[in-house]
Structure P
Amino acid sequence: MSSTPSPVARPSQATLTGRALRLRCPACGQGRLFRGWLRMNDPCPRCGRRFDRAPGYLLGSIYFNYGVTTLLVTAAYFAGYFSGKLTSQQLLIALAAFSVLFPMWFFRYARALWIAFDERWDPWPNEQEQRELKRAAAAAEEK
C-alpha cells in the first residue's frame, strides 16, 4: 500500500471560470458566493469551503477588476475615436462614467474570478485530501 495520497480530480479552468461567472463556489459549484450585493458567504453554505484564506487575500480581485475595466475602456476609446461619431469631450465623459460605474457592478464577478483562478493554481486541500495527508504522515512516522 502506498503512503502517498491519491490525487483528487480537480475542476478544469473552464469549469472554475463558469462557476465564477455564475457566482458559485469554485469547489462544489452549488453554493452561492454572495448573499447580497456586497456581502459574501464565507464559508460556502453548501460544502463549507472557505473563500477568504487570509487577511487581504481577496485584494487580488482588484487586478481582475482593473484589468477588465482597462481593456474595455481602451477598446471603447479606440472604437469611438476612429468611428468619428463622438467628440473627444463626449468620449471622455462617457468613458469616465463607465470607469466609475462598471467596476462597482463587476466587483462580485472580479472577486469570483479571483477565487476561481486561485483555486486552480493554488488549491486548498479538500477534506478527503486532508485525511489522506494525515494518514500518510502517520504512516511515515510509524516507519
Structure Q
Amino acid sequence: MRSVEKLTYYMSLRRRKRGWEISYNIGSEGKLTTILRLNGRSTDKVFKGVIKALAKQGAIIPSKVSEDAQVYAIREDLGPVIGAYFILVRRARNIEKWNNFLNNLLEEQYVGIAKAFSVFLELAIELSKSMPKRPRSKSYALSPIV
C-alpha cells in the first residue's frame, strides 16, 4: 500500500526590483512547486492581511523572516483555501473587504466555502496542466501566471 505524501504549503513575500512579490508554493520532502505568484501595488497589504488572519487561527509558522523576505508555512487544512484566496484577490480593488471575508471564512462563518475553495484550487491546477507549456519560461503550476 502506498503512503500518502504529506504536503506543506508555503507563502512568501519577497522584495523584487519592481516591488513586492508573493509566491505560493506546495511541496513535500524538499521538493517545492511554485503554484502562483502575485505582484502589484497591493501585494504587501494582501500578504499582511493573510498573515494576520492565519495568526489569529494559529495556522502559520514563520520559516524565514528578514527585511527582504518573509516565508511562512501554512497549516495543511488551510493551505488550499489560502491558494484559492490568492487567485480570487489578484485583481481586487478593495483589499480590506477581501481581508474581512478571509477573517470570516477562517472563523467558519461561511459554512462550506473552505471546501469549495480547496476544490477550486485543485481544479485550477488540473486545468492549468492541460494548457500547452510556453517555451523558455519559468514553470508554474498555474498557467497563465496569476
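Taken together, the values in this text are just the output of simple stated rules run on the coordinates, not laboratory data. Everything numeric here is computed off the predicted structure, so don't read it as measured data. Cβ atoms are built from the backbone, for glycine too; each structure is taken alone.
Summary table below
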| quantity | calculated |
| --- | --- |
| Origin of the derived value 1.00 (FRET efficiency 1/(1 + (r/R0)^6) of positions 14 and 86 (r between Cβ atoms, R0 = 41 Å, to 0.05); candidates P, Q) | Q |
| Source structure (of P, Q) for Kirkwood radius over Cα pairs in Å, computed value 15.9 | Q |
| If relative contact order in percent (Cα under 8 Å, 6 or more apart) is computed and equals 24, the structure in P, Q | Q |
| Percent of Cα pairs over 19 Å apart, for residues 70-117 alone - structure with the largest value, from P, Q | P |
| Source structure (of P, Q) for semi-axes √(5λ) of the Cα gyration tensor in Å, for residues 22-77 alone, computed value 27, 13, 10 | P |
| Label whose coordinates, when helix-only ellipticity at 222 nm (-39500 (n - 2.57) for each DSSP H run of 4 or more, over all residues; to 500) is calculated, return -12000 (choices P, Q) | Q |
